[in-house]
Structure P
Amino acid sequence: MLTDSPALALDASGSATVRRWAGFAMMCVGMFMAILDIQVVATSLPTIQHALGMAPDQMSWIQTAYLTAEVIAIPLTGVLTRLMTMRGLFVVSVTIFTVASGGCAASNSFTTLIAWRILQGFSGGTLIPAVFSAVILLFPLRGQALATTVAGLLAVLAPTVGPVVGGWITTTYSWHWLFLINVAPGVLCAIGAALLLPAETAEGRAARGLHPVALILMAVCLAALEIALKDAPHRGWASPEVAGLLAVSAGAAALFAWQALRSDHPVVDLRTLADPTFAVSCLLSFVFGIGLFGSVYLMPVFLAGVRGHNALEIGRIMLVTGVAQLVAAPIAVALERRIDARIMVGAGFALFGLGVALSAFQTPDTDFQGMLWPQIIRGLAIMFCLLPPTRLALGALAPEKVPGASGLFNLTRNLGGAIGLALIDTVIYGRAPVHARAIEARLQAGDAPTAKLVGIPLDMFAGHVGPISPEIREMLTPMVGRVALVQAINDAWALVAILTFAALLAAPWLRRPPESAI
């Protein structure tokens, strides 16, 4: 497959050169920066809000602006790669990302910061699928497993180490350094990629794929969906604002799909989904996005809201997952060439589901020790959930289809994360009051185990049956709320576990591509 692409032809021995690996390393660092940026900024939103004098309801837009621009850019990677070449797109994107990072650090108002975050998110969005395209386009078969593992490890490691990096920066320096840390690596990546990645010939005809109407429809669809998912847990899924945004997103999606399927040069080639293996791999990527981003989100919610840990302490606890990923990575590479991909996918999702399910039994006293094994299990499983679907999705495609397919494949993971977080917040905000009422009812019935769980001294509770006085209710409200929050978080963990286990039903539909096709 690779030798059919003259611009990226390999040397006569079929092995990737050191220069090629070095260029790929520059791309991986750029991708790592883009993913890490989301997490490190998330830890310091209150600090940025206070520094810029922002209203509380404006704070979430710091992240929403980035994520909305990112999710619009990801599916454009294919047509932009053909138009600018892989090297050209990466160099331009990482340069813009670096400049935008400096602009964010220099911002002195909400409007200025949001403008730079949109530019930062759009440029960062193309970096992720570009790296996974490079795996197939730069390397022969025997090097693709290692390249996919390196890229995948960095892609999933960034959300894990993000909280500790963000917490440390905020505690030690100022919020400006959350953005300034991107500048030096960004300059290095831009120069390194320009010098090390192979030169290619741009396809001028790719500009025909940039249909203005299609671009507008895609942007409206994804932006409306992203904003609706952000607001749904608080406003309600049936609220006029959220329902209207979802309707606009669905309408734009339908028109975009109709246009894309009729066009000879679509912005995003949806016809790739006709390949069953690619479609199933995208489904697995979507579910994996729910689990990956959901677990990275739920742990800080619990550790901060229930246990009272700060960002740095939360980051240190969550490093367990990162260490487990590092341990599992070489094992995944070794097994990927020896074991049927469907078995690896099944084992990976089963193990990840188990790690998620074990977290659904937390108590108000759960801390590092109680989270240790669930984190280890999830960390060991992550590469098995990422590596085989990625290789199966992109490995058998023609070289010219890989960049666009990579954008579509990575978009499913990001959309899975966005939809998963909205579902998780809906469960937490919806179930916590239900659990609180149930706990209060059990306390009124004189249930001693519930009193012990809430933290009421048994000698104080002994013999109490009936309504709770206003004075005692005032004292118990935060204690009951804390336990209710734990139980609602457990419900969210259980939902993610069920979805992960359900993904196992799709594994048998995967087909391993012929060796010659990869």
Structure Q
Amino acid sequence: MSSAGSNRGRRIAAGLSVCIVAPFAGPGGAATAPSTAAPSTPLCAIQGPGQVSPLAGEDVTTSGIVTAVDRSGVWIQHPGCDGDAATSDGLFTFRGTGQVGYRVEVSGEVAEFFGLTQVVADETAVTGQEPAPPPTGVDPAAASDPGYYETLEGMNVALERGQTYVGTNTFGETFVVPGMTEDRARRTDDAPQVLALDDALLGAEPVHAFAFDTVEGAVGPLSFSFENYKLLVTEQPAGTLSVATWNLLNVFDEIDDGGPATPEPSQAEQARKRGKIVRGIVDQLRAPAVIAVQEVEKLALLQAVAAETDRYAASRGRVTRYRAVLLEGNDERGIDVGFLLDEERVAVGDVRQLGADTGSTGACQDGPDGNLVYDRPPLAVDVRPVGAPPTARVTVVANHFKSKFGGTPANDFFEDCRVEQAQLLRDNVRGLPQVALLGDFNAFRDSRILAALGAGGYADTVDAIPADRRFSFVFQGRVQFLDHLVVSPALRGRVEAVDSSKLDSDTPFPRFENDPTTGFSTSDHDPLISYLRLPATHS
């Protein structure tokens, strides 16, 4: 993890994606066999030795193993097609269908789509099941040859290591130079060495790189569009877990449950708020795998957010399957902490509250009898990326510590209580190997609360946020942190990137507050998001 003052030398893993399968008729299904009138044409003959296919405009029948599924077709490969390194063994089949690891036969017309050789599939049939071929490594030395990438077009390739020279752009593209360099790529430089990592495939996890990051282990089909060769990331040897926290500010229903100062929004107001939360999650945060939330009254409200997020994500070309998790606490207003967990990307284990019934030494006065440490007990969940080994398990803990509101200067606005809460939290997670404590700690970065957590070897990752965004809350015009993402010693070296999304603090609140089409001005807290690189997934 880099220091806040410099992003050079950081190491970031390309995103782990979930491969989404397009509809197809597999073994035992009613597949339509391609026409047998035309003889089968090898993939490599369709690609040919040049940038343009020698068979462009002709109808062909060809076959290969599906290596990746795209929104509009599938990528197929014929390993060792002709043994000629000058001709690619891979191909994109537009409108083709299939599942990774199945051999398919495709019939259609060969076409050049803005420089990408493809077959426009009229018919596809599954002919068997076969392991996808291992990726071909990108050779940094050969990448300087203008024709090198064309020999890999359509194939499943792997970038062992590359360096970014600009940050990930608004289209989800991360431009890298294979190997290592310390300079920018300029307009007048030779272009072929530059390669883009792209999260365009369904379910792909964004890379989120800064300039001069080192990217390792990106794997996927090599495409071509907008005058650039692009590695469409599908997998990598190490799992990347995206973790976020967001205080959602007063998510209540219309029922009066008797709590003090609780809003009772109409169903229309609830729908508007829910729409804003959903758009913030998908459009701005790019649908993190794990989202800790604060200030949600009931599980049903969070379940509604999860369901709408899945629907909206689908409309934007992403596939998510969020599960809402929330356990009731002791807060007099009824607000609780919870999680949204995307089960497309994470396996969910044990869910439990920490210290819910622990009595206070006197600094805290919460609970029905006024003697408990927590009004909103921390909520812990064990998660790991789907397909990852047990060593990739992370315990994520959602927190919402005692509010500063209502405290007195003599009690440092409940500072003593929050210190006791931090100490108990630290004790309750002691012995767990990989832990991320996240949420609204109602504590400044230089507070005794963060010092208490640090005494247990934990590190606050917000120091790595770029300086111009290094805050999560604004009070009386002054920027500050109340929200934090704190990691255990075992995770300190696995934090690849962390940021504060300026959904709320930098936008004109009255302008966007009632606009359900945007995530801006949803809350009074900015969300935090971090990317954790975990031990290798199973092959």
Structure R
Amino acid sequence: MKQDNPINKDEMANQADVSRRLFIKMAGLGGFGVLAGVAGCDGRPSGGDGWMPAQYEGRGHFPVQVRGRVPIDPLNPSICRDDQKCILCGQCAEVCDKYEAVHDHYELPLVDDIPCVHCGQCTLWCPTGAITETSGIKQMLEALDPKSGKHVLVQTAPSTRVGLGEEFGMDVGTNVEGLQVAALRALGAKTVFDTNFAADMTIYEEAFELVQRLTGKIEAPIPMFTSCCPAWVKFSEYFYPELRPNLSTAKSPMGMVAPLFKTFYAEKQNIDPKTIFSVAIMPCTAKKFEAARPEMNAAGRHHNDPDMRDTDLVLTTRELAQLIKMKGLDLHQFKATEYAKEREYDRVMSEYSGGGAIFGCTGGVMEAAARTAYHFVTGAGKDEIPELLYNFEPIRGLKGIKSAKLDVPGVGELRVAVATGLANAKELMGRVKKNLDERKVNPDVELLFHFIEVMACPGGCISGGGQPKSSLPPSDIVRTARSNALYTIDERLTLRLSHENAELLALYKAYLPEGPNGHEAHEFLHIHDGEYRDRSGNLVAKR
């Protein structure tokens, strides 16, 4: 094929100042130029200056056998890339395409956005550490400085406790809940709460919303989708904006509890909310994006302070490990008897059920919500909840798409589905949309599902983009060990139902007296009309 501008590549190879990016631009590789041409952290050419190493001249998808990489916006709040470390191996593009259905699932040229759902799976697959989370360690150190005058309040997600230990040589899936709390106190945190409590709150609200939808008490469509995964929410905004009404309005656990720290807790403890620096330790890079969403300022709206954010900083599990090591601490040291008190969470907002604990597993949100939804419909006590819902095997495990049926008195057959990994979610959404289209033509067509859980990361939050890289690429052995650790917590607890959490019920009585989905709950715990965005105009999705 004749080229308009033929190039002598041998001549180029002799020019030491020709960067990889310039070569790609001159070679006219079309869309791949977008892949390699978007800077990450510092805007330098990928892999530094010079010619491509010979080992990348094997078989590949691109001319000269360069496999490429995903584009990353320099202003991405969740991930960044050190271009000097990038070897164009294509691992990031592989996981983003095959597992998350984002890269190469939109047309080029770009419209006005560099599509990213912030899941951070690329950080786990990157073999050189070129792609990492956008660091918040400097901000954390500044807040922890006594001179800052900040009351550093930290919440820790369910999955961090079964991941953090791996950074300190412990077996995969080791539960380091108390050690993590003690380490945070040693770093200078004044208050440490358990996000498991907030997971119970999310189940309380989401299960109630599901029942209201099923019984027609609110005008909202079925099936209802979970909304606790920020990467899934943004993915749906990009590719399925017409299904936004199907998303639950319930915020994620982090999103729900954070505004209560600066309202309910601040009032209870007589703390100036402006001094609270709210930090979330998460297994998830997308939480950094979620915290920055404009609507995550319920406390600011309450206090009439537009600059007040519900969550001031999100750190990943890996960042917490870095911070502990930077301060010369070792997680093992907090096993000593002298740290017994420091290993305990602060009360008021830390009690949790087994339902809250399994939130980090794929299928865990569904299982916990099914337990509580069954109670809301039937009034069943813990001994009357079907045994199946205490070990919901059909929706457990790492299979990409799972489904189950459950007979609920007063409702009938409840059909549920779980997708893990956005490529699987895309397949499931295709089936859902086809079913809904058929029902528009013939209302007698059976509804495929009533309730659907989606988590962007394969295996759920336990394998989130901010978790330790205990295998490369991430393995099902690691995912299974971490999941089993959370299921073990559930099995060993006497309290296994989110709606029986005593601290949660006390909070509702004192601060949210209208109960789940009441006026106060909607103010702090739910997304409001128009806050799920239509992002389809930011890209042209491939069909």
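Laboratory data are not the source of any read-out in this text; all were calculated from the coordinates shown. What you see is a predicted model; the values in this text were computed from it and never measured. Cβ atoms are built from the backbone, for glycine too; each structure is taken alone.
Here are a few things to note about the model shown:
- Origin of the derived value 0.85 (FRET efficiency 1/(1 + (r/R0)^6) of positions 104 and 216 (r between Cβ atoms, R0 = 35 Å, to 0.05); candidates P, Q, R): P
- Identity of the structure behind -10000 (criterion: helix-only ellipticity at 222 nm (-39500 (n - 2.57) for each DSSP H run of 4 or more, over all residues; to 500), calculated), options P, Q, R: R
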